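Each value in this text was obtained by applying a stated rule to the coordinates, not by laboratory testing. What you are looking at is a predicted structure, and each value in this text was computed from that prediction instead of being measured. Cβ atoms are built from the backbone, for glycine too; each structure is taken alone.
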Structure P
Amino acid sequence: MNRVTVLGEALVDLAPAGDERLFRAVPGGSPANVAVGLGRLGVSSSLVTGLGADAFGRLVVRHVEDAGVSVVVQPSPFTGMAVVTLDDAGRASYDFALSWEPAEEPLPDGTVALHTGSLAAALGDGPARVEAVMEAARPVATVSFDPNIRPALMDDLGREVDRVVRQVALSDVVKASEEDIAWLHPGVDPLDVAHGWRALGAALVVVTHGAGGATLVGDQEVHRPAPPVPVVDTVGAGDAFTAAFLAGLDDADLLGPDRRDALSSVPVDVLERAVLAASLTCTRPGADPPTRAELDAFAAV
């Protein structure tokens, strides 16, 4: 039985390999990274995604399954790719080649939480299909959503704001970065946006601030700073945060439709461990979320 089902894209990041003409193929995609992070933290999980019958697709499946996560593959003409560019601070930007839009499927047996978002919930016919799955999940599972905005693929701000509002209203837990919110609502305090999203029906909203840590907006507003770490790059840090936050909710017995009212008063240590997971991921290249043992060791330090 899989406690958390993740719905969204899995792809291959073509990351710089020391020369502008050389790249290394690294499995990625925000939802896939979350699923891997959950698996490494010991949470029984499945990933519902689209992959091609090609070498990159097989690479992604091995990577996700190695984390103990089951993979439900919806056929795609080819496995998606993202060419990664890093700036001087290690911040990543992406150029995408994608071919999959999610199909509506019932949740795997035993699911107590659904996590979704990112490109699968934004492009083509994906929004309507993902929203149908989110709506069907509400009576049986906690619904988690990360907009994970990719500006290079978004061409109509008003449409994207409307989409995110619809998807937030179908969610219990929302995680968004300051960058996501700044693109959607230029010049607006991200915490004001978070409070507005709670008013739409989300039990709690978490805003991540990069090196500034994260703020949880629930019954109370709680901030936790990030520890200073040597940053290799920030690829996958937000996804590691999401995985650790959901794992923390699972540890605290806060997943499932009967726990919805309790979500607004999450223990602070759930937020703290999620911040630590993101920080630890920044110390190593690529989307490489920690295992539970690694996170425990880092927290002890």
Structure Q
Amino acid sequence: MTAIVPGMPRQRWTAEQIPDLDGRVFVVTGANSGLGLATTRALAAHGGQVVLAVRDEEKGRRAAAEVTAGTPDATVGVHGVDLTDLDSVRSFAKRLHDEHGRVDVLINNAGVMAPPRTLTPAGHEVQFAANHLGHFALTGLLLDLLTVGRDPRVVTVTSTNHRQARMRFDDLTGERRYSAMGFYNMSKLANAIFGWELHRRLTDAGSPVRSILAHPGYTATNLQTAATTGMWKLLLGRLGNPMLAQPVERGAWPQLYAATDPGAQAGQLIGPDGIAELRGHPRPVKLAAAATDPANGRRLWELSEQATGVRFAFAAAV
């Protein structure tokens, strides 16, 4: 199986082209700010029912109030989940099972960027845990709800930085050598490997669920200013954002296209069409060879199963 990179959408896509989403259920991680909040706003404005999956429920409630202020008839709910805590992920998934008969689209959007080396209580490096392992577990735990969804999709948000990374399978905690940005890049490669390997396994199983990847280009969010320290906070947040970054509403276009457009194909990576994919309108772009390497896919999948205790139950279309 080779990476899918078909042609451009027929026209320059914007959020105005999102179809009617009435009755469809979306789960967006990291929905209280940045790309997640912009995505939630757009989905709700087009009739989608959105579950804001957030670490801080108070911030989530404020975000939900902001969404309903702009779209008074929006249907939004706020549920707490800490993606670095697998017990929290399991509790969140159980709550969704209790409250919803299906999930139509899961958007794995939340992320941590370039903190000092930190380990979770389970011993995982925090970026790998939050950006990859938590989303791997959440996807597996919600797969049954997605399988019965309407045009079901899993959208996993990566970065152009995945092309600069390699998987350090022998040192995933950074015990031997740690670079804050290097481990961020590796977590984004893990997202890309996971999204492609999930696509391969869903296809082999005959599942109706589509796995699609997206990246926002260079987008002004609080990820650069609030979640980074030292040199990276200065370079990315204070200098890069004002000079180079596109507004967050446009940065959300690739993941919105992946989540809603009928033309988005399983296995695609959707990114901006501008120079160096920094900004612009959504289009299919290339995944790094490391992301589609079957050996990387198998190894990361097996490692993730062991780390999370989650096994995916793939089901074919009925």
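Suppose you compute relative contact order in percent (Cα under 8 Å, 6 or more apart) for every structure in P, Q: which one lands on 17? For relative contact order in percent (Cα under 8 Å, 6 or more apart), the value 17 is produced by structure P. Each of the structures P, Q was assessed by mean count of other Cβ atoms within 10 Å over residues 63-70; the largest value belongs to P.
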